[in-house]
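Just below sit the structures, each encoded as structure tokens.
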Structure 1
Amino acid sequence: MDKAEFPMVDVIKLKSLDGYKLWVRFSTGEEGVRDYSAMISEGGPVVIPLRDPAFFARVFIEMGVPTWPNGFDVDPINLYMELRDAHSLSHAAAE
């Protein structure tokens, strides 16, 4: 896939990890881990609740999008492209 292309992907599984990291699996079958610690430390009104590790761990998927109870969400296409461009994606092992 050309880096200029915008892949149509959804997050189909996710899990919060220690240190404000999220493990995600995409609808492409690829998975990776994204560290959100820098974003959370920079702050902003909607991000402040995510500083509480228990709140950060309450992430869920809403229509293919990682979302938190306060309404903060992460665009799955941008997330996929960030991980892809950082060479941080791998194919999921068969389950």
Structure 2
Amino acid sequence: MVKGVNKSVIEITDTGNKFFNKVILFVSPEYSNKSDKIIAGEAGEFIKKLQSTSRESLRRAVMRERKRRRRIMLCALGAFFAAVGVILWLVL
């Protein structure tokens, strides 16, 4: 629910994202007297920052998952070679 009629609102319909087709930003009261061009520019910069931040966090999550899988594989290989070594030692 939106309260108040003195709020300035920016509605962005071209988000460049397949999941979200609209973004609504409420302008802080102390900046509502700025020109529309300045506010629109700030809104665009804000959306770009959100997009780059989400890409970066996704990239970090993928890298963490790769490192985790690599650690699991190295541990599994170590356990395998240790087991082979023990078996060879017992047989010989």
Structure 3
Amino acid sequence: MSTFFDELLESVQQMDDVVKGERASSREFHVDAIQVKEIREATGLTQVQFAQRIGIEVATLRNWEQGRREPTGPAKALLTAIKNDPKHVLQALGA
């Protein structure tokens, strides 16, 4: 599992470099309000549980799910990882 976590960490670091303008994005991924809610619901977690697992405030998650704000940087990368492999990502996060 540590290899998976290392790959996840590297992905988040690369996304941070893209946000800082230090690296070109290989592709664009837009996470809209419906996708955030679908990603969370696919995990079977409540808003409170999901927010705790990914280390954000519940209010932030609600803002994302209601379209008032959009996740950026490492949060967007983490949501993408959870969307693609929720079991292993949540496991790597200690869920």
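Any read-out appearing in this document is the output of simple, stated calculations on the displayed coordinates, not a laboratory observation. Keep in mind it's a predicted model, so treat the numbers as computed, not measured. Cβ atoms are built from the backbone, for glycine too; each structure is taken alone.
Couple of notes before you dig in:
- Winner on distance in nm of label points 7 Å out along Cα→Cβ at positions 23 and 47 once structures 1, 2, 3 are ranked, highest first: 3
- Test item: relative contact order in percent (Cα under 8 Å, 6 or more apart) calculated as 30, pick one of 1, 2, 3: 1
- For -23000 (helix-only ellipticity at 222 nm (-39500 (n - 2.57) for each DSSP H run of 4 or more, over all residues; to 500), calculated) the corresponding structure among 1, 2, 3: 2
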